[in-house]
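A.B. asks: Structures are listed in the sections that come next.
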Structure I
Amino acid sequence: MSSGIRFDGVTVAYGGNVVLDSLDLTVEPGEVMALLGPSGSGKTTALRAVAGFVTPASGRVLIGDRDVTGLPPHKRGIGMVVQQYALFPHLRVADNVAFGLRAQKAPKAEIPGRVAEALEMTGMAAYAKRYPRELSGGQQQRVAIARALAIRPGVLLLDEPLSALDAQLRSGMLAELARLHRELPDVSILYVTHDQVEALTLADRIAVMDKARLRDCGTPQELYRRPRTEFTASFVGNANLLPVKVSPAGVSLDGTELDVPVSDGVAAGAAATLCVRPHLVGLGEGPNALRGTVAEVQWRGATHRLYVDVAGHRVMADVRELRETPALGDAVTLHFAPEDGVLLGAGVGGE
């Protein structure tokens, strides 16, 4: 099957309400692309447009070099896994996995081998004769993935596939999906999620969506370490976003001078937003000192998260091995390294 996905100006609307607005995005062959965004951002609509479950009002969807915009789902050569598994309760595991092959009228002699291959790949070979009700949630999800892989798709669509699992199962399934991707290097994967950890763990690139539009796209490292917009900074990981002023002399926060690199996109004399990740903010004296009072302390096992009021701004700091916890109202000093601050131009965050 051909691989790779291209959205060419894809718009989807229901009754005049635009739910996906002029999406231009390419998923390269063999790439894992995560669509990350809040509810209503358009990410699931984009996936359903690839699957053939919604028809664009304008634009094209291509899989490989084929324009599939007008094709029904069963002719697109895709595998799909949804959050509720959608297994047939009256069919044993092997028959569930074989369902897509039979629907595609695969040669009968090939089906047992393809089913066995898919179950082996997902670690479910020993459960072929069981019914879905005899499986755990994680096992059911593995069967759903095996069913999608059995047809040997060029494109695999995953729609919030882990959201129904508890935290421990989710962590294990993330590792399994990463392993599957290594074993299927030619399959393009479009992964819809609102979970930052899933996107950062699995994706080669992340497309950040909000209000029906694509807001940003890049590798997980690019979007986390050097976000280009306030929305990306706040949605891909936690971030301190502080209003600062940029002048020829440097950057200041309410009169406190800061040593932060100024990028070409930020004009001198303009208002801007400073982004600093909480784990990069230290407690005590150091460069870019910010003085304030403790407003809240949360113990998170390996770290304490401090919320500190700095001139009316709430600043988060994730501090490891904090032997003595400061009390609410205590005066403290926070600091961060110059290279850990990222300036975002004013007005960029909403676009």
Structure II
Amino acid sequence: MRVPEPNYRFFLEAMKNKKPERMPIYEHNIDAGFIEKAIQVPMTELMNGTPADQKKFMKYYVDFWVNNGYDTVSYERGIPLSCPGSGCLRIHTQPVLTTPESVEAYPWDKIEDMYFEQNGPWFEMFAEEIFKHDNVRGLGGPGYGIFETVQDLVDYTELCYLSVDDPEMVQDIFNRVIDLYERIWSRFLRDYAEPYCVCRMGDDLGFATQTLLPHDNIRQWIIPGYKKIVDLVHASGRPFILHSCGKIFDVMEDILATGIDAKHSNEDNIAPFHTWVERYGDRICNLGGIDMNILCLETPENIRKKVFETIEENIDFGGFALGCGNSIPDYIPVEGYFAMVNAANEYRLKQYGG
């Protein structure tokens, strides 16, 4: 199917909470495994190959987004993967921070350099590939969020116990993680952000029925860190997106007060996408709209119908970009994904032409 010529400036208009001439499309992430399945090329193995292999991987990755009509390409490199002993959240390892002494002894001051030693070459490869496309830019930055990184070091269950048994230790951990994020984000924005037009943090604060921590804990331990990262990104001249799963309405006003420009992640089981747009569309751009379950379970015809309904319901609320409400992992059916993106591009071509 023919897709519109890319132009990231339309996405920047949406980030200002304005209705651009052409609706952007947005994905938080498209897994390399899904792209491999879609293009039927064994690209994931290239990630662990030679530098030439890795550059080839990056070309496949960026080309997939561009070839399917995206104006921006989402790309992140996760911070917790550079934290020694981490993995409680990602791979269910044992906590590395268990006592105040272990927090004090942890090599906080070494992680920034480790992060850029591991990820600097990938950001450089991404930049090289992005700049082959005049009107395409990156979206993302250092990956994962403050709360997720704490969970990766402490374990969520243990964190809940510690929040009662030793709240001072928990505060110390969050303070140190926020400081780490400030240092990594500052260096990223200075040295690697040139191909990025928008930055983003993904930090899931809730699940289907409520937040994962009490509201006051989120306000005390996490929100101040968001404000610091948002301010850094804004000082660089870029808008900021927060991706956060879960029923987080009770802390949304606090999140909005940090200055975010857009919010992503929606699940119909929590609230229809239009609920988020009605509540917050006068202040921020809203991204997504198509629940993952729809992409997994519905027919291409029903997905196409849902896409057009979602667009018509939300496109006049200022900033809006359509995409999956969460992300595109490798288990999403290829036909379901293409039913969504092809329908969105069909609308965009009629809306603005090429």
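We did not get these values from a lab; they are worked out from the coordinates using the rules stated. For clarity, every value in this text was computed on a predicted model and none was experimentally measured. Cβ atoms are built from the backbone, for glycine too; each structure is taken alone.
A.B. asks: When FRET efficiency 1/(1 + (r/R0)^6) of positions 166 and 302 (r between Cβ atoms, R0 = 30 Å, to 0.05) is computed for each of I, II, which one produces 0.90?
C.D. replies: Value 0.90 for FRET efficiency 1/(1 + (r/R0)^6) of positions 166 and 302 (r between Cβ atoms, R0 = 30 Å, to 0.05) corresponds to I out of I, II.
A.B. asks: Here helix-only ellipticity at 222 nm (-39500 (n - 2.57) for each DSSP H run of 4 or more, over all residues; to 500) has been calculated and equals -7000, so which of I, II was it run on?
C.D. replies: Structure I accounts for this read-out.
A.B. asks: For relative contact order in percent (Cα under 8 Å, 6 or more apart), which of the structures I, II scores highest?
C.D. replies: II
A.B. asks: Work out which structure the value 21 belongs to, where percent of Cα pairs over 35 Å apart was derived from one of I, II. Walk me through the numbers before you get to the answer.
C.D. replies: Numbers: I: 37; II: 21.
Only structure II yields this read-out.
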